[in-house]
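These are the structures, in C-alpha cells.
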Structure 1
Amino acid sequence: MRTSFRIAAAAILALVGGAAMAGGYVLTIGGKSTELDLDKDATVVVDGKPVSVRLQRKAQQIFVDGGLSFEHPATVQPSTTDINDQIRQFMLVSANGNGVILQRYRGLDPTSLIDLMVKETTDEEVAAGYQRKIVPVTRLLADGREIVGKQVRTESGDESWDRTVVALGDRKGGYLVITMMGEDRAAIDVALIERFWKTLKLD
C-alpha cells in the first residue's frame, strides 16, 4: 500500500517536476532568440558583444491559483486536477509519498467532510490491522487565521502514518487540506510541509 503510493508519487515528480527541469527554454533579447537549458551556460550577443548567461530555478517557488497560494521547493512541483465542477484538487507530494493534498470547494461546505476524509484516508490501513488514533488539531494560516480538523495516526509494527485533515469554509465553499507523513520523516519532506503551512494563504 505504502510502496505503491511512493511509486505513484515518483511518477508524478518525473512528469511534472523533472520534465520542466530537463526541457528547453528560449531567451529573447532585442528580438533575437537563444535556446537555453536549466543550469547550463550559454552565450548571447547583446549590442554586438558576447555575454555569458545561465538560467537557474529558485530553490523555493510560489504556487498561485486564484486566492490560493503557498511556497514549495522547486524539486517538488504541484499538480492540479479538476475533479468536477465543484472541486479542484492540488497535490504537492514528494517521491517518499509525503506531502499535501488541498481541495477547493464551490457550493459545498468542506468542514462537513473532515470525518469522511479521515475514514477515506485510513480505513484501508485499519482493515489491514493498523491501530488508529484521532485527536482534534488546529493549524495557522499565513494570515493568522485558524483552520481546524483532526490529526490521525495509524500504526502497525514499525510502520506509521501521521495525517492532518483540516478545513475552512461554509455552505458557499472553502478549502480542505490533508497533510501526510510516514514514519521515516525525511528532513526534506518535513521542511516541505512546514514551509507549506507557514506560507499558505486562502481567500
Structure 2
Amino acid sequence: MIFLGNDFIILSLLLLLVIFIVVFIYKDKIFPKQYNTLEGDDFKNEIINYLTSTYPKFKFDFSVLDEKSQNEDSYTTKYSQLDNLINQYINNRPFSKKFLKPIEKDSLWSEYAFYSKPNKDKLPPDWLKRKKVAYERDNYSCVRCSKSLPMKDTILHVVTPIEEGGQYYLENLATLCSDCNKILNNKTTNLKIKDNLYEFVK
C-alpha cells in the first residue's frame, strides 16, 4: 500500500479548491446558458432600459417582450423578441427632411453658398466644417434614431443625392449613425443594434 503523505493530500485539496473558485467566478462564461441571470422581468427591463436610454426618441413597441411561445425554449423566444425590436428599428421611422432644423445665417461662412454647389464627384473643401455645423444643429445625435454619438462616429448623409439634383446645402445634409446610414442605403446586415441586443442573451 502506497501512502502519499500529508503534503500531497494538502496540495491536492488546495488545487481542487482553486479549481472550484475559478469555476464559480466564471460560471456564467463557462456555462452561459445554465447561468444566464436575465430571465422574465429582469430581461424585459434591461432591454427597455437599454433601448430607451440609447434611442430616447425612437418609439418601440415593447409589448413584444411579453409574447411567448410554448413551442420555443427561453433562448429562442428571446431572440425572436429581439429580432422583432430590430425590425421595428429598421422599418418604423422612415427618414424625413422634417427631422432637420433650420440653420441660423450667423452660423454660415463666406464660401458656404459657393461650395454648396456640386463640383463633379468631389466633396466641398469645407466638408468637415459642414459636418460639424450639422452635428451641432442635430444635437450631437443621429436625426433618425436619436442615438447620441461622438462626431467621429457620425456619417453626414446627403438626403437628396447629388445624382438626383441634390446639393451640399445644410438643408440637404443630415447627421446619421452607422446603423441608420445602412438602413437608408437598404443595407440591413451587420447592424450594431443587433450585436448589442444579442449580448443580453449570451
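Just so you know, all these numbers are worked out from the coordinates, no wet-lab data involved. This structure is a prediction, so every number in the text was calculated from the model and none was measured. Cβ atoms are built from the backbone, for glycine too; each structure is taken alone.
Out of 1, 2, choose the structure whose coordinates give helix-only ellipticity at 222 nm (-39500 (n - 2.57) for each DSSP H run of 4 or more, over all residues; to 500) equal to -13000 when calculated. Source structure for this number: 2.
Quick one: FRET efficiency 1/(1 + (r/R0)^6) of positions 126 and 150 (r between Cβ atoms, R0 = 25 Å, to 0.05) came out at 0.75 when computed from one of 1, 2, so which one is it? Value 0.75 for FRET efficiency 1/(1 + (r/R0)^6) of positions 126 and 150 (r between Cβ atoms, R0 = 25 Å, to 0.05) corresponds to 2 out of 1, 2. Calculating relative contact order in percent (Cα under 8 Å, 6 or more apart) for structures 1, 2 picks out 2 as the one with the greatest value. A value of 6.1 for distance in nm of label points 7 Å out along Cα→Cβ at positions 78 and 110, calculated from one of 1, 2, originates in structure 2.
Determine which structure produced the value 1.24 for Rg/Rh (Cα atoms, Kirkwood Rh), calculated from the coordinates; the candidates are 1, 2. Clearly, the read-out refers to 2.
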